Structure P
């Protein structure tokens, strides 16, 4: 049994159909060489692309925790999740696709673009047996997000807490990504230089050290752990990149990230090393759920999954 009084951190990866197979393989190799486990949030639309499905197949071995990042990861699903129209049948279909491929049921969810979850989405996720959601980005600056004119998680608590609006007897624990103005994630890794990122990271490490039940939850992309050629190719800065679009936000931030792939890799390695050096214990979302359940703060079923194996 893990110690619940020890500061902890979770390394999570958001995957997308734009990922390259070599990025996924490099990421898995890096984690294996370091003896670390992580959480992978996967859009099941990736499993329809043979090269990506092949790159993801090692995750069947069970070395890492797996979660849902929706199915298509598109605007249609975002609208449905936010309760703005459309239906949520893709959640159940995605769940079955995932079980067929991986041999394990989804228990974790992270919404596309960290979008807000409407009442219907919360009930549907609860009905489908999800135990943990990690869509919240507390106190994030909306101007620096994909949806600059809305901020559904602005006042969300920073520590794990029960998500409101789920079905009775089927609670969902919200474990937010560590955020203040910007998340501890792939964007900051690519934009800040080594010194700037160290200053940015320090308050989050201190918070995980000192705040009860608070951990450090990091959001990465597979290419962040590819030593060479990580990230998209640099492109020219355009005038429209300087004005936040309703969908997509400031193009400037994508331009800055695209011009710093090697920096992103160095910062990613430094982030993980800093957490380990500070004595933060690597954890999974399932372990945090069990920690809260045993303490009586998440009065629901145990966090269980089917045995992972060849389907």
Structure Q
């Protein structure tokens, strides 16, 4: 049995369920996905679906278990509060479910193309697995937001893994802002300290850390046995910044894209999002997707700066063959 955890509210429900479906489709081992539901609507829908392998945790349960969250909820915004939960969710699971010996945290906007057991294979006998941004040269300026990303992490319930999570929890409770400040950024920049503090640590391979900020470094191809980034088999991809604009249009990314990336990674993901949407409709359930508003000035300025890229990063939803 492999254990993974994630969190999302009703706005990210479609993405979170698509992530679950990708795990169910590709996992080579029995799995348990622990889902922290951040609002009542998400909890109601996920509970009603009775998805095999899913165990839900309510936000109230987490808050009752960790008395440090009361003050944090009162002194920061909603997204900042959600980010604060990143180390607290794995700690909650380890504390209340001692049968869980190792656990991977996965952002809800990630999709698997291979078995998530690869994460634990790469963790091996280490206590911590972290996810390097590995920025493409064009986005090297973003390194100040942290060398590592919170998208895919793994921890073992041993002394060093728990100590790492406890240290990260304390930092996030102290400060978890949306903006860059004094070398800190949300829950993310704290990860830069992990290699300095902990010895039993390993960095995820290209196949696990692939994301829009590093995809330009690799040539994306497909073979009979899967998708490849250069010579690395793609295990999962982080679809950060993908948002709906209206029900029929999706902004795929805020980063530059190649045609192969759009064809081999994004188009299959849009098909999976559409299948999730249809699945929810078949169950008589509905949830508004994570969306972006239309601001004319922003759109005008982006269009003037790079006409082709701005429009190329949009796609019709559901995708057309």
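Readers should treat all values here as calculations from the given coordinates under stated rules, not as data from a laboratory. Owing to the predicted nature of the structure, the values given are computational and were not obtained by experimental measurement. Cβ atoms are built from the backbone, for glycine too; each structure is taken alone.
Some values worked out for this structure:
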{"item": "Structures P, Q, by distance in nm of label points 7 Å out along Cα→Cβ at positions 116 and 268: label with the highest value", "result": "P"}
{"item": "Label whose coordinates, when relative contact order in percent (Cα under 8 Å, 6 or more apart) is calculated, return 18 (choices P, Q)", "result": "Q"}
{"item": "Winner on mean projected area of the Cα convex hull in nm² once structures P, Q are ranked, highest first", "result": "Q"}
